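Bear in mind that the values in this text are calculations on the coordinates, not laboratory data. All values derive from a computational prediction rather than experimental measurement. Cβ atoms are built from the backbone, for glycine too; each structure is taken alone.
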Structure 1
Amino acid sequence: MKIATLGPTGTCSGEVASSYVADLGLHEDALELCDTYEEAVQRVLAGTVDRVIVPAAYMNFHKIVFQNIDQLKVSEILFSQTPTFVLAIKRGHLVDELDRTPRKVASHHAPSPLIDKLNLVTERVDASSNARAAWMVSKGEADLCITQSKALEAVNRVATAEGQLEIVETFGPVDMIWAVFERGASARGFSYWRACLPK
């Protein structure tokens, strides 16, 4: 069995998918990380992977659902807290809140509302994932990024000394749900269920 989701290494979806793959008793190479969720969906539709994992917070989640009626069905729902979301910068660089020069802040669309919490003049730079946002800062394509701790750690494991990142501000983890889709039409008929998490 093969599972696809959004990459590169360090994305929230990648972390959840890794746990899902392990829970199924599969080897880690059963996970394929794609450049976009749409690419991952196409792999399922083409039959090259069996399932795709997409978070409910993805801005085009509805398109995946409605454009693939009778082709994709939800087989499972996953819950996880994301890793801690942070504002990061290259090591040794400073953030002067009195400096009103616009700062380029790389962010995936989902956590981008966190940019509004910053006491800085900002210009948002779109990133296809939280992991890519971190890489954009490492490569000098942005000044700061909204990312999450696992993505930052993944970058720091392989980046040069000049490309290492450090945390400027910590926002915390987020409760998130993911849908696991597989090929096929959903069973007809209305159903409702409720699951409560431990308090």
Structure 2
Amino acid sequence: MNDFSKKICIVGAGGCGRDVACCLQDCLSVVGMDVCKSACFLVDDKYYELSEVMGMEVIRRSQFNPTMYNVVVAIGDSKQRKKVVQSFPQDTTFTTIIHPSTIISRWVEIGKGSVIAAGSILTCNIKIGMHAQININTTITHDFIAGDYFTTAPSVNISGNCTFGECVYLGTNSSTREKVSICSNAVIGMGSVVVKNIVREGIYVGNPAERLR
């Protein structure tokens, strides 16, 4: 799914953006390309301070031309990522970046604009929406569905037959029991264990995970 036909524009030069750049460098090195020549960062004009980050060019939002770039929005917060994606012109082309170390079967569907980081494993009959971010060492097993803007932090484990809505965020080392549904706009705290359906948006923490008041 990696598309290097045009220069890759990574939206956001913060921690998430720099992680995506590292992921992209590993993808490009497989085909003998250099991320510093093949990609750039993009930031809002009001946040523009450095012309270069990690040896990569940084451009202002006002300089963006959708015909010149394939875009990936590298913002960790699911809801904020959705807002940024929707702010781009309709003719913007969003690309998906999949690290070469990932294990993904042919029975997996991943929406455009997504990032699948190093060490992740996705088995079979999995469908993930657009602009997802699957962080390092995430495991997702069979018969899983997630809506757009799905996000995992590092080392998340999701069991089979689970269904997640849009803008679901799972914190580091959290886990989900099989046959569990999570509604849109739910946040699962780091280390939490989801053992039952979540039907109200909010923040859930603990083992078993419970909603914070």
Structure 3
Amino acid sequence: MWDERYSSNDYIYGKEPNDFLKQTVDLIKAGEKVLCIAEGEGRNAVFVASSISSAQVTAMDASRSGLNKAQKLAKERKVSIDIVHQDLADFSFGLLQWDVIVSIWCHLPSALRKKVHRQIVNALKPNGRFILEAYTPNQLKYETGGPRSPDLLMQLEDLKQELTGLDFIIAHECERIIHEGSGHNGLSAVVQIIGIKKVPCILVND
């Protein structure tokens, strides 16, 4: 489905970054390793690479046609990103591998989502950051983007459970106007999260 959707010359969700990521990009530091999952046509990964000096940005997606457009956009913006073509069901995040993981509109079946979120917590380095924006079930009353299946939508309380091991500096549901190409356009119901990986406490005996 996604290969077909991304096969046109147009960027379905535009070439500009997601607003929430744009507002929070300063949390990413120079030289850090950043993974953008379900990255599609690459707009967010390219934005991070353009905004953060020497950031090592990886764009991961199951759609080859989407990633081809991501590479094209990176070349257009004169930045370098790494590409990983793989389904999230099979992707290995590794342990303590990433400074930042970005999940924008990554809507998965709930069973797979829970597995992926556990892996994300384990894959973040201590003090690593997780940035997420997704649609909530309230989005079903709008016709402005996102999946139509309730199982693919996210609620804050579920996410807090799935992301145990993170301290949340932003964790809320809200409504906001979104303009991202033809794919997301209008008043929308979203959940936004920024979580920081807890640093293990080491007890020292006197």
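When relative contact order in percent (Cα under 8 Å, 6 or more apart) is calculated, the result is 19; to which of the structures 1, 2, 3 does this value belong? Here the read-out was taken from 3. When distance in nm of label points 7 Å out along Cα→Cβ at positions 95 and 127 is computed for each of 1, 2, 3, the one that comes out at 2.7 is 2.
Can you tell which of 1, 2, 3 yields 17, 12, 10 when semi-axes √(5λ) of the Cα gyration tensor in Å, for residues 119-166 alone is derived from it? Considering all the candidates, the number was obtained from 1.
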